[in-house]
Structures are given as structure tokens and as C-alpha cells.
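Quick note: the coordinates plus some simple rules give every number you see, no bench work behind them. Values in this document were obtained by computation on a predicted structure and should not be read as measured data. Cβ atoms are built from the backbone, for glycine too; each structure is taken alone.
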Structure 1
Amino acid sequence: MITCIGAAPGVAIGRAFVLPTWEWDVPDQKMDVVDLTREFERLTEGIHTSRCEIEDMKKEVKEMVGPEESSIFDAHLAILEDPVFMSEIKGIIERQYKAAEVAVKEAIDHFVTMFDLLDDEYMKERATDIKDVGNRLLKHLLGAPEIKLPSDTQPYILVAKELSPSQLVHLNPQHVLGIVTLIGGKTSHSAIMSRAMGIPLVAGLEGKREEAFQTGELLVIDGDEGVLFIDPDEETQRVYADKQRKLQRKKEQLQLLAEVDAVTRDGEHLTLAANISSLRELETSLKHGAQGVGLFRTEFLYMDRSEFPSEDEQFDVYRRIAQRASGQPVVIRTLDIGGDKQLDYFALPEEDNPFLGYRAIRISLDRPDLFLTQLRAILRASAFGDVRVLYPMISSVDEVLQAKELLKRAMGQLGDRGEAYNADIPVGIMIEVPAAAAIADLLAEEVDFFSIGTNDLVQYVLAVDRMNEQIAHMYHPYHPAVLRMLRMTVNAARDRGIEVSVCGELAGDERAIPIWLELGVSKLSMSPQSLLRVKHRVLNTSAAEARDTGRQCFRLGRSGEIERLLSAYVTPVR
């Protein structure tokens with residue numbers, strides 16, 4: 001048994017197919033001065049062809065697993081347009097009189113080496129993007145064929161040193177039982193896409209086996225536990241085949257709960273809604289029994305394009321989602337870009353701290369032309385269902401008042417046009433920065449509901465970037481400070497008689513149910529994949545016993561103690 005990183009859950013048993021390393025041999029050739037123009041032309045042609053291929057892959061991924069995962073390819077497109085990367089390539093051609101493919105190879109090696117020297121796992125994994133884009137460009141400059149995966153229908157476990165999004169997009173989930181990568185981790189793009197596609201993945205195998213993997217070897221991988229077996233004995237195969245059957249059986253059993261209400265054993269009802277970014281995700285959510293949309297991330301409407309979406313384009317999407325929700329609430333969050341979400345056609349300023357900078361509601365209020373377009377589209381959709389509007393990253397009462405004023409202006413513009421809309425559309429705000437939690441009582445006077453964004457709230461309260469592997473161990477969702485912020489927010493909402501819901505990863509963590517019941521939170525919004533699992537937990541929960549556990553959590557002073565208590569609480573249900 002080899003211990004590794006469990007990067008995507010599930011068990012796979014099958015024969016290995018070892019993917020050859022996608023790297024090309026490039027002769028170090030120089031040229032005459034007269035050839036410079038031709039090399040720049042070849043480089044331009046290669047960039048154009050590569051860009052077209054990446055855009056096609058992005059569309060394919062969007063249709064297959066959704067827009068959030070397809071945004072991975074925005075980083076690849078950005079690399080092709082990155083002035084520093086391209087300047088390095090062009091400088092090598094111009095100063096050293098080297099062929100375009102030689103210049104690209106040297107630039108790749110330079111930047112990958114630079115990233116690998118950084119003591120930051122996230123940046124090291126981004127070196128994979130540089131290699132992916134650079135090797136795609138090299139392929140076109142060299143006229144080399146692309147490495148193909150097996151074309152027969154015999155399922156296999158794919159083994160690769162690293163697996164780029166470009167390669168993942170062409171995988172057939174019915175043929176690929178699982179994936180093994182020698183490098184990478186839980187935050188790699190291959191892990192993100194594997195989880196979305198439902199393919200088990202283990203990573204971090206480099207240096208843990210002396211000999212190379214061979215095509216045809218029998219493998220067993222467990223993406224939950226992070227273990228790999230090579231040529232396992234019959235007993236090991238039997239144990240993991242049994243675990244595989246149990247996982248599939250549990251998945252089928254959970255699906256039977258789709259039409260059942262989430263009610264505790266002693267009669268307390270919880271509303272489980274979905275976080276979505278597309279109509280496709282809404283369909284999946286409804287199949288899993290979602291009671292409406294607790295968070296529609298509209299920024300993904302803005303990402304897969306070359307210009308801002310028009311009012312009519314946005315209205316069409318919002319209307320279709322409202323109609324498909326069949327009268328259930330649809331909470332539409334206004335544009336939340338900045339930080340790790342960039343638009344190719346909207347240049348945001350370079351910032352030392354983009355997560356604390358020009359983003360979300362700050363951009364909307366600074367660009368009322370963009371904001372009014374979106375608000376009009378949301379208001380028009382409100383005539384077709386229970387649509388609600390949600391403002392992200394609010395930190396002051398002034399921001400709420402400005403946003404409400406612009407909403408009134410949008411209503412006036414629609415009134416002038418004779419357009420129908422709900423004049424009493426509910427207005428809410430995200431509680432995701434400590435400032436908002438601290439003045440929740442003041443904010444509650446101005447809005448109809450709160451939605452607690454736990455992902456950002458945790459990292460802002462603790463000053464811990466959860467994407468930074470060096471300090472990821474400090475990211476504690478159950479830190480006493482976080483729990484106090486949650487209680488402060490919920491109490492303020494209750495005192496002013498407004499609704500409060502929770503979205504983000506904590507909402508989908510079944511261990512947190514005692515916290516929500518103790519606080520009196522009855523509405524949770526989560527990823528479609530979490531809905532049935534959380535519902536199963538609710539159905540097997542006594543609200544009275546859960547509240548007792550929740551009260552104990554608020555009396556404890558250490559994150560580890562709280563997590564152990566909550567983990568022990570959920571252990572009995574299988």
C-alpha cells in the first residue's frame with residue numbers, strides 16, 4: 001500500500017494506462033536575421049490556433065460539468081496573452097536568433113523553474129498551466145501529433161506525471177475508472193475537474209515508488225483515504241470491491257430521498273436549497289430535491305465571452321431559472337468578480353491584495369452602468385417567479401443604501417418602458433466580512449434577509465487564505481471566533497425579524513447541523529452534490545440532542561475540541 005493524497009473521492013479498481021509525458025524534443029537551432037519576420041509570423045499563427053483550441057475545450061467543459069469548472073481555461077487564455085510570458089518568447093527570438101519553438105521551450109522552462117522554487121504549493125501547481133499552454137503552442141509550431149488516450153471501450157485507470165485540463169477535457173468518464181498523478185494535490189485543476197466529473201483521483205505519488213508505472217498493471221485507488229495498491233492480492237481486491245459496491249448502493253439509496261422533506265426525527269423542518277451557476281446545475285439540484293436556489297452565482301454569465309452580457313441576455317437566463325424553479329425562491333447574487341475571478345475583457349487593476357481590493361459590490365457601485373443593466377434584468381425576471389436579489393461583500397450601511405437607490409432607479413427605468421417587475425422584490429446581503437457581522441444589527445434594518453457566506457467569512461475572520469497550502473492547516477471553520485460571528489449575525493437577524501440562511505461549504509457539512517439547530521438557522525444552501533447527504537443526516541437527527549451538542553460547541557475554546565465533538569456526533573449514522 002502506498003499512502004498518497006486523496007484528491008477526488010471514490011474507489012477504482014482496474015488496469016493502468018500510463019500516459020506518455022507530453023513534452024516535445026526541440027533542437028536548439030539559430031537562424032539568419034532575415035528569418036526573424038517568419039518566426040514571429042509562425043508564433044502568431046501558433047498562438048491563434050492554440051487560443052481557438054482552448055476556447056473550444058472551455059465550451060466543451062462548460063456543457064459537460066458546468067461553467068465554474070470551465071473557467072479553469074480562462075487562466076490558459078490569459079497565459080497566451082500574458083505580456084511577460086510573450087515578451088520572454090519574443091525576446092529570445094529577437095536577441096538570440098532562435099526558432100520560435102526553441103524560444104517557447106526556453107520560456108516554459110524559465111517560468112516553470114521559477115514557480116517550482118517558490119515555497120507555495122498553489123503556485124507550483126499553476127506551473128502545470130504554463131506547461132500545458134506552452135506545450136500546446138509547441139505542438140503547433142512543431143507540427144507534432146497530439147497524444148491520444150485509448151480509443152477502445154475497455155475501462156482503465158489513467159496514470160500520468162501530471163494531468164492538464166486540456167487532457168482531462170477529452171476523457172470519457174465511462175472509460176476512465178480513476179486517475180493517478182505523480183504530482184499535484186487537492187487544489188490542482190485536475191483534482192477540481194475530477195471531482196466535478198465524479199472520477200476518483202489520487203495524487204502526490206512522485207518519489208514513492210522506485211520503478212515506473214507500467215501499462216497493464218492492476219491498480220486499486222481510494223480517493224477518500226488517499227491510498228494506492230499495485231498488483232493487490234485477492235483479499236485487497238475483495239475488500240475494495242465491497243467498499244465500491246457500498247458507495248454505489250449508498251448513492252442509490254440517497255437518491256430515494258430526493259422527494260422527502262428534510263425533517264428531524266422530532267419534527268423540525270430544514271429547507272435545503274442549492275448553490276448554482278447555470279440552468280444545468282439547477283436541473284441536477286432539482287433531481288436531488290433542492291427547495292429552490294439559495295445562491296445563483298451570476299459572474300459565470302460574464303466569463304465565457306468577450307464582452308459584458310446585455311440586459312436581454314441576462315434576463316433570458318434569470319427568467320428561465322425562475323420559471324424552472326416553479327415558484328420556489330431563486331436568490332440571484334449580483335456580479336461578484338475580482339479576487340480570483342477575472343474577466344478577459346474588463347481589466348482590473350494590479351493589486352497587492354486583490355481579495356481585499358476592487359471587487360464585488362465595490363465594482364458594481366463604482367460602475368452603475370453595469371450594475372443597472374444587471375438589476376433591470378433581475379427585476380424583469382421577478383415577474384416570472386419568486387426572485388430575490390442579493391448583494392455580495394457588503395461591509396457598511398452606506399453600501400446598502402447606495403445599492404437600494406440604484407435598484408429604485410432601475411425600477412423607474414423599467415416603469416418608463418412599461419416593463420413588468422415585482423416592486424416588492426426581497427433584497428438581501430451577504431454576510432462574509434467581519435465588518436458586516438459586527439454591524440449586523442444596523443444592516444438588518446435595511447434589508448429583508450441575510451445570507452451568510454461561510455467560505456469568505458472564515459478566511460477573513462481568521463486571516464487565512466485557504467488556497468495557500470502553507471497555512472491551510474490554520475483554516476478552521478469551527479474556530480470559536482467564527483462561531484461567535486455566526487451567533488452575532490443570526491441574533492441580529494432574529495431581533496429584527498428578517499430571514500437568515502447559510503451558503504458555502506459549512507452549509508454542506510453535515511457536522512455543522514447541531515450548530516445551525518442551536519442558532520435557529522433553518523435554511524441552508526449548498527452544492528447540488530451535498531443535498532442528499534445532508535438531508536440523510538437531518539432525517540437521522542434529533543433536534544433536541546443536536547441542540548445540546550451545539551450548546552457545548554459554543555462553550556468550548558479550541559477548534560480541535562469543537563471538531564472532535566461534532567465528528568463524534570455524526571459518526572453513528574452510516
Structure 2
Amino acid sequence: MSKPASDRFRRLILASLREMRAPLVVAALALAGVTLAELLAPWPLKIIFDHILLAHPLPGALGFLDTLLAQGTWFALVAMALTIAVIALLAGAFSYLQIYTTAKVGHFITYRLRSALFAHLQRLSLAYHHQARSGELITKVASDTNLLRDVFAEWALTFAAHFVTLVAMLAVMFVINWPLALVVATTLPPLLAVIYFLNRQVKASVRAQRRHEGAMASRLNEVLSSIALVQAFGRQGYEEERFREEIEGNFHSGIRTARSTGAITRAIALVSAVGTAITVLVGAQQVLAGQLTPGELLIFLAYVSSLYKPVRDLGRLSAKFSRAAVSAQRIAEILAAEPEIEDPPDALELGQAAGEIVFEDVSFGYRAEHPILDHVSLRIAAGERVALVGPSGAGKSTLLSLLLRLYEPASGRILVDGIDIRRYRRDSLRRQIGIVLQENVLFGVSVRENIAYGHPDASLDDIQAAARAARAHEFIVDLPAGYDCELGERGATLSGGQRQRICLARALVKKPAILVMDEPTSAVDAVSARLMNESVARVHAGKTLLVIAHEYADMASFDRILVLKDGRIVESGPHDALMAARGTYLALVERRA
């Protein structure tokens with residue numbers, strides 16, 4: 001993990017922990033209570049065996065129990081039995097409080113991580129998202145954060161509690177009988193060495209497993225989002241085989257992880273059994289020799305059992321930590337990615353724009369070695385209606401992406417109302433531009449919310465007016481709940497033409513100074529297209545309009561037509577003049593005829 005990514009991730013975690021300071025304190029106190037209860041748990045048994053059943057005199061440290069023993073054997077036995085029950089109840093109460101508060105901390109950290117990741121992903125440029133796999137990103141945000149939640153809910157405080165319990169129990173054992181305690185302690189270093197070695201294997205296999213899970217999610221997302229195409233071409237079997245390859249890799253990685261994790265548990269169980277057997281053997285010998293009382297041996301055996309329990313839990317936690325370390329690295333990779341497009345500190349707020357657009361010697365390519373736009377210069381006056389035409393791949397949609405600052409030019413500059421758009425705040429620039437994309441993207445919410453997406457404060461009257469202008473109102477009111485009708489994912493419950501009209505209404509409801517449309521009527525019939533164009537001309541009269549067109553039936557209605565070819569503006573003028581010039585534009589019109 002690089003240092004900037006690690007620092008950003010660490011700052012986010014520390015900030016979350018600071019916000020949860022109070023629950024952390026409560027969890028720490030609860031864990032202290034659990035530890036104290038575990039330390040006290042075997043002592044009533046020692047008193048019962050040594051000082052009630054065998055009638056050994058109480059040592060000075062337990063002299064306060066003389067009054068209890070003086071009440072009689074049965075009274076003392078009942079008192080000790082009740083003490084055992086009270087300690088168990090306290091341990092349960094403290095354990096509940098610890099589980100609740102640590103889980104609260106873990107879930108809060110997950111909440112903060114997911115919020116930060118989602119916000120960061122939205123700020124990253126389109127270039128990042130075009131290179132990243134959406135399924136992989138979904139896995140990182142949804143699944144990797146869950147692993148971190150489990151670690152923060154268990155690891156930090158539980159590790160501290162187990163460590164304190166381990167040290168406290170060893171200290172008490174050394175006070176009671178240091179030779180026997182030394183025998184027990186010698187089993188711990190080799191056990192910790194085995195856990196460390198196996199955890200390295202766990203981390204390697206988990207890294208591969210998470211990579212396969214991301215690829216699996218990407219494949220699933222890709223196929224389900226294109227299910228109509230898959231079924232239309234009868235490629236279900238082919239896609240099943242490709243998906244099987246992905247899950248097979250995940251299966252083998254998961255088996256390797258489980259094998260290494262199981263080996264840790266097996267090693268701990270083996271050492272625990274050996275340690276308990278040695279303690280029984282050596283302890284019993286010391287009891288026979290009079291060096292140890294039966295009650296003290298019971299304390300030793302209880303502590304040995306409890307001693308290996310923290311080690312066993314730490315082994316499981318270390319395996320989880322190895323998996324979480326991989327997840328933390330994957331999350332940090334996202335946080336390390338820097339947005340390519342940022343507003344300058346002194347960015348200007350674009351108010352109501354006039355709508356003049358100027359491209360000055362603009363060049364751009366998604367890859368440096370393959371330029372899409374080559375020194376493009378153009379000027380669109382405020383209120384001018386301009387069509388942008390050209391063969392596929394000429395760079396028409398790229399021009400719109402650059403105007404919206406979805407990408408930055410490699411050279412040159414773009415001006416709106418005489419000011420470089422890099423000087424404006426991006427959100428204020430985009431508020432002045434209405435956009436209808438070639439791909440009709442809708443969300444699985446109501447029609448009303450989809451239309452108001454770019455203008456959340458729009459009234460129902462404004463929404464209906466925009467829908468009427470887009471020729472969408474008629475079919476919307478026929479939907480089961482009208483404007484409140486919930487759409488399917490990506491608007492799948494509507495036809496292509498209906499989706500296109502709602503997207504046009506979404507652009508118009510903003511009442512933008514600049515309206516940019518990428519083939520806005522491709523999915524509707526000729527009559528509907530003409531009516532939509534007339535409505536747009538009426539509603540958007542006097543404002544700048546830039547349309548990417550692939551059909552040439554209505555070109556005479558535009559003030560000017562720009563012809564783009566091989567990344568350059570090769571012709572410019574009104575329809576009749578370009579037809580008379582008998583150049584590239586005429587060839588395009590004749591090809592579409």
C-alpha cells in the first residue's frame with residue numbers, strides 16, 4: 001500500500017474512531033469486566049475444595065472469608081455456589097455490552113467507509129471509470145468494507161482484552177506456582193510462530209480470492225445488464241461457461257484460505273491439548289508432593305483452558321485480520337486515485353449564462369497516441385441553433401463531453417461567455433447546460449424523480465410542462481400511477497422512445513441556457529420527432545442549442561451546421577449553402593438518403 005493511500009485510509013479510520021469515542025470507552029470498560037470475571041471464575045471452586053471440603057486454613061489474603069466459613073459448611077457451599085452464578089451473570093452482562101458496543105463501532109466505521117468510497121468514486125473522472133471494472137468496484141464498496149467491519153468490531157478491543165487476560169492469568173499463575181506456570185508459558189512462543197507463518201499463507205490466498213470475487217461480480221453485472229442481447233443471440237451457454245471459469249478460480253482460492261485457517265485452529269487445539277496434559281501431569285505430581293493444593297490445581301487447569309481460549313481466538317482474529325488487510329489495501333487503492341478534473345481554489349460561480357460557446361484550438365484523445373479531436377476551433381453565438389454532423393467516430397460526442405468538463409482538453413481551451421470553463425465551478429457550469437445523451441439512462445425511481453433529477457426543486461407544474469414539451473405527458477398519465485409510477489431498473493419498463501422523451505423532459509425542466517442533445521429523436525417515429533423538435537424550438541427559443549444529428553431530414557431548421565470529420569471541422573454553414581458546396585455534407589446526406 002503506497003504511503004499517500006495508507007495515510008488517507010488511516011486518517012479516515014482514525015476520524016471515525018474519534019467520533020465513536022464514547023462507545024469505545026464503554027466497550028473497553030465492558031471488556032475489563034469480562035476479563036475480571038474470567039480471572040475470578042475459578043476461585044470459588046478453590047475455596048470449596050481447599051477450605052470447605054478439605055478444611056485447609058484460609059491464607060492471609062482470603063482472611064475476610066473467615067466469617068463466612070464460621071456459618072457452617074452448607075451455608076458456605078451455598079454462598080460459593082451463588083458467587084459462581086453471580087460471576088457468570090456479570091460475565092454475561094459485560095459480554096453483551098462488549099458485543100453491542102464493538103458491533104456499533106464496526107458498523108459505524110463501515111458506514112463512514114462506504115460513504116467516503118461512494119463520494120470519492122463519484123468525484124473520479126470518467127477516464128478512471130472507463131478503465132475500472134464496475135463489478136470490482138461494487139465488491140470493494142459492499143464486500144471489502146464488511147470484512148473491515150468484522151475486524152474493527154472484534155479485532156481492536158477484543159485483541160486488547162485477550163492480551164490483558166493472557167498477561168493477567170500468567171501473572172496469577174506465576175504467583176501461585178512459578179515452575180508450573182513456566183511450563184505452560186513455554187508452549188506459547190512456538191504456537192505464535194506457527195500462527196504467524198500460516199497467516200502469511202492466508203493473506204496470499206485471500207488476495208487471490210478477493211480478486212476472483214471482483215472479476216465474478218464484474219462478469220455478473222455485465223451479463224445481467226445485457227441480458228436481452230445475450231438471450232437474443234442465444235449465448236446463455238457461452239456466458240455460463242465464462243462465469244463458471246470465474247467462480248472456479250474463486251472456489252480454489254476459498255479452499256486454500258479455509259485450509260490455512262483450519263491449520264491455525266488445528267495447531268492451537270494441539271498445543272492446547274498438550275499444555276493441558278502437561279499441566280495435569282506436573283500439577284498432580286506437585287499436589288501429591290504437597291507443593292500444590294487441589295484447589296490451586298483447579299485454578300491452574302481453569303486458567304490453562306482460559307489461557308488457550310484467548311490464543312485460539314487471537315488465531316481466528318489473525319486469520320480475519322489477514323483477510324481484512326487485503327480488503328484495506330483494495331479500499332486504499334480507490335482512495336489513492338486522484339480526480340483528474342478539479343476546481344481551482346478560486347473557481348468562479350457561473351450564474352445565468354448567455355450561452356456563447358467557443359472552442360479554441362482544442363485537441364483531445366482518450367489515449368495520447370490516438371487523438372480524437374485535432375486542433376478544433378469553433379464559435380457558437382448565444383441563442384444560436386447549431387447541428388453537429390459527421391461520420392461515426394469523428395468526435396461529435398467527445399465535443400459534448402469536453403464542454404461538460406467530463407474530460408479536459410489535451411491542448412487548447414473551451415470558453416463559455418468568454419471565460420475558460422476551467423475557471424468555473426463544475427457544478428455551476430453543468431447547471432447551465434441541459435443534456436440529452438445518446439444512451440437513455442433512467443433510474444429505478446418514479447417518473448417525477450427521473451424528470452426532476454437535474455432540478456430537484458422543480459414543481460409538479462414545471463415537471464409536467466417539460467414532459468409536455470418532450471411529448472411525454474400523454475403516455476405518462478396513462479401509467480398505473482402517472483408521474484408517481486416507479487420505473488424498472490434503467491427504465492426497463494418503458495419503450496426506447498418513451499425513455500428518450502423522459503430524458504428530453506429531464507433536460508428541459510432545468511430551463512438551461514445551453515441545451516445539448518446527442519441524437520435526441522433516434523428512438524421515435526418521424527412524426528413524433530418533428531413534434532418534439534417543434535416543442536423544443538418553442539420552449540428553448542432564444543437560447544443556445546447544440547444537437548448531434550445522424551438524420552438530415554430537418555437540417556434546414558438550424559441556423560448553422562458544423563461538419564466534423566477525422567477530428568476536424570471541415571465545413572460550416574446553413575443547410576442550403578452546404579448542399580450547394582457539394583462537399584462532405586452533401587456526401588453524408590446522400591449516404592443517409
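Some values worked out for this structure:
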item	result
Among 1, 2, which structure scores highest (criterion: mean count of other Cβ atoms within 10 Å over residues 380-387)	1
With Cα extents along the principal axes in Å, for residues 212-259 alone derived as 49, 20, 19, matching label from 1, 2	1
Origin of the derived value -15000 (helix-only ellipticity at 222 nm (-39500 (n - 2.57) for each DSSP H run of 4 or more, over all residues; to 500); candidates 1, 2)	1
semi-axes √(5λ) of the Cα gyration tensor in Å, for residues 244-355 alone from the coordinates reads 59, 22, 8; which among 1, 2	2
Test item: distance in nm of label points 7 Å out along Cα→Cβ at positions 284 and 412 calculated as 4.3, pick one of 1, 2	1
Structure from which 76, 67, 42 was derived, Cα extents along the principal axes in Å, options 1, 2	1
